Structure I
Amino acid sequence: MRFYRKLGVMKLVARFGVGTLLGGSFLRQGYSFWVAVLAGLLFVLAWLPSWLFWYWEIGPDCVTQRRYFGRTIFPFSTITYAGPVTGNLAGRRQTRNWIEIRTDDGRWMIVDAADPDGFLARMREYLPTVTLNR
């Protein structure tokens, strides 16, 4: 099952705001209005795949993180912890719904899924013995 990132309103507003500023900078440099609109739209459209091609997938034997064209695989046999973010990131407000996954060889992954409770529930189906906190 795939779990996508959150697509928050503030992220959309920020991207459209930066696209507008980019278009405005084209206008100030003397380009036509339509070139400025095209530059702003291209920026927003270039950002959109970052939401579409960044997700986490829980399979029968591993957790897979897909980021654009890269893939990180954590087999269930190596996972030792899955729960709230610990360490230096734990106190930040935006990390409240993030999930940290650690392995026995020291690797870790941050999951910022739109449905963190559903993600952990799905992991509990495959990992009943691991520390899964929420």
Structure II
Amino acid sequence: MPNPFWRPTCNCRPTVIMMGSPCCQVCGKPGVWLGWGYGMIEMMAVFERRTGMRSMGPHRGMTRELLESRMVWCPTCSGRCLVDIKDGMDCKECPECRGLGVFFNGTKKEFLEIRARILEQFPDAAASNFDPDLLRYLGDED
């Protein structure tokens, strides 16, 4: 389920880069509207949809190094997978990246070859309902 997020404008908690309430819970200072985004569980599901790999396990390092390093943030949603509608009162899946937040900087063939290399080492890492046609491949576009 999408959640609204704000960027803090205070330094009460320096490690906090976004918050789920409009005001800082420590000092009450209002934050700056960032837009809608997913929480951790939803982002784990997005990871599986865009990589075809399970979101947790020993394959994550290799997946990060070989696949995620080739991903580029969607310019429309800035990687949030969602875009604001109704003046920020609601959101919808980003139509540009199909709700994945990224594009693969290469061809579909390259992506599938890299994924196969990871699965050779970690055969149990495959996500069960992966659709490679959901991801956009910048190397295949004119």
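Every number here is computed from the coordinates shown, using simple stated rules; none is lab data. Worth saying up front: this structure is predicted, and the values here are computed from it rather than measured. Cβ atoms are built from the backbone, for glycine too; each structure is taken alone.
In terms of distance in nm of label points 7 Å out along Cα→Cβ at positions 8 and 96, which of structures I, II is highest?
Values: I: 1.0; II: 2.9.
Greatest value across I, II: structure II.
Hey, helix-only ellipticity at 222 nm (-39500 (n - 2.57) for each DSSP H run of 4 or more, over all residues; to 500) derived from one of I, II reads -13000; which structure?
I
Comparing structures I, II by Rg/Rh (Cα atoms, Kirkwood Rh), which one has the largest value?
Values: I: 1.13; II: 1.04.
Sorting by Rg/Rh (Cα atoms, Kirkwood Rh) in descending order puts I first.
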